[in-house]
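Pasting the structures here.
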Structure 1
Amino acid sequence: MKAAALAFERKTGIRVAVTAGPAPRWMGAARVNADIIFSGSENMMTEFSHSFAGQLDPSTIEPLYIRPSTILVRPGNPKNIAGIRSLAAGNHRIMVVAGAGQVGMWEDVAARSGDRELLAGFRSNIAAYASNSGLALERWKSDPSIDAWLIWNHWQAANPEIADQVSVEPDLVIWRPMDVALTQQGRSRSEAVSFVRFLKSDEARGIFEAQGWKR
């Protein structure tokens with residue numbers, strides 16, 4: 001999103017300030033001056049639509065790009081992790097994110113096959129639950145005892161020096177979107193409407209696809 005904002009500024013001369021991170025850090029200010037809200041999943045955007053009731057225009061909510069779940073492993077994959085079934089069957093220490101845009105993500109992945117034993121095996125090997133991806137990244141860096149981290153693929157693209165990526169099996173992988181929505185204030189600002197339109201352009205698509213997102 002920040003790269004797209006810079007590209008938009010170079011193209012139009014309009015600066016877009018992107019504020020991200022755990023919602024409590026920016027929610028108060030956003031209620032006063034945000035033009036656009038973006039989220040990492042549909043459940044997150046639904047929460048935002050309640051938090052910004054009367055301020056966010058529900059008719060403008062739109063999923064723009066999606067990305068798949070993946071497994072981050074230590075560089076070189078020293079534990080030879082091969083996928084979700086490998087994590088569930090082996091003696092591994094797994095980290096998952098249980099909040100923000102990943103509410104229910106790990107259980108959706110582990111239970112997608114309908115195999116209760118796979119879900120139970122995966123759960124028994126979860127060693128760390130992070131409330132958001134940023135905190136999970138900090139734990140990954142500080143705790144080398146964590147063997148694998150179930151997360152979205154773009155986190156490895158953004159941090160290739162600290163993790164390799166192992167794909168989730170095709171029958172278990174899930175996808176979630178990035179949504180955008182205009183606030184009532186943003187809807188009346190031509191610059192905000194133009195930026196949302198830019199996010200759907202081929203130029204922006206290339207920026208997102210370079211980080212693992214798909215249209």
Structure 2
Amino acid sequence: MPSVLSTKKLSAAQKKVFRDAEIFLVDYNAIKIENVAVKMPETVENGLFTSKNAVKSVLNDSANGKKIKICFCVGTKTAALLEKNGLKPAKIGENSADLAKFIAKNYSEKSFYFFCGDNRREELPNILKAENIQFKEIITYKTFLNPKRFDQEFDAVLFFSPSGIQSFVKSNNLSQKMAICIGKTTAAEAEKHTGKIAIANSTTIESVIEKAIELIENTA
């Protein structure tokens with residue numbers, strides 16, 4: 001039976017997809033997230049979110065949502081969480097670089113608050129700095145690696161963030177494994193460790209699962 005390792009704990013419905021496809025699944029959390037107290041400005045004219053974790057931390061206090069006038073985000077899941085809390089994104093970027101380029105083109109005269117984790121990627125801030133766009137970072141959560149060694153061989157390993165890859169390779173060799181990545185940023189990290197990479201069609205967990213099953217069935 002083919003087997004897959006997910007570096008993120010999956011829901012019961014997501015696990016069922018693998019069972020129905022007769023693929024053995026092992027899942028664990030390669031990283032741990034810890035929210036930090038957010039020092040929220042009284043008013044946020046433009047807020048940037050590149051992850052659901054940042055949204056969860058900021059909106060842990062429901063009053064914070066009322067302080068944000070316009071928001072921009074990366075990924076449909078992050079957008080859905082914002083909308084669930086009454087914040088409709090003005091733009092949903094495919095990745096952080098995509099979002100930063102949109103802002104540089106359409107909102108270059110504005111200033112922003114970037115709600116992020118302590119291990120955030122450089123793409124968005126680097127592009128904004130290069131375009132002289134004013135922004136302030138607010139750390140909303142901390143990321144901790146949670147390495148775990150696996151002696152079992154897997155047909156594919158599912159990755160949902162660069163940090164997840166960094167955690168996995170601390171205790172395992174990725175060079176001969178197929179890495180299924182949620183997006184281009186995660187894939188760029190995977191490229192440091194393996195040449196066997198596939199990218200999901202969209203930045204959702206479900207799309208990563210679909211890509212894994214597709215590849216395994218095509219090679220069966």
For distance in nm of label points 7 Å out along Cα→Cβ at positions 84 and 116, which of 1, 2 scores largest?
-> 2
For the read-out log10 I(q)/I(0) by the Debye sum over Cα atoms at q = 0.17, 0.22 Å⁻¹, for residues 68-107 alone, a value of -0.40, -0.63 was computed from one structure; give its label from 1, 2.
-> 2
Quick one: distance in nm of label points 7 Å out along Cα→Cβ at positions 76 and 164 came out at 1.7 when computed from one of 1, 2, so which one is it?
-> 2
Taking distance in nm of label points 7 Å out along Cα→Cβ at positions 60 and 140 from the coordinates of each of 1, 2, which one would give 1.1?
-> 2
Ranking 1, 2 by distance in nm of label points 7 Å out along Cα→Cβ at positions 12 and 148, the structure that comes out highest = 1
For Cα Rg over 2.2 N^0.38 Å, for residues 124-187 alone computed as 1.49, the structure of 1, 2 it came from = 2
Which of 1, 2 yields 36 [relative contact order in percent (Cα under 8 Å, 6 or more apart), calculated] = 1
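Computed from the coordinates by the stated procedures, all read-outs in this text should not be read as laboratory data. As the structure is a computational prediction, the values presented were derived from the model and not from experiment. Cβ atoms are built from the backbone, for glycine too; each structure is taken alone.
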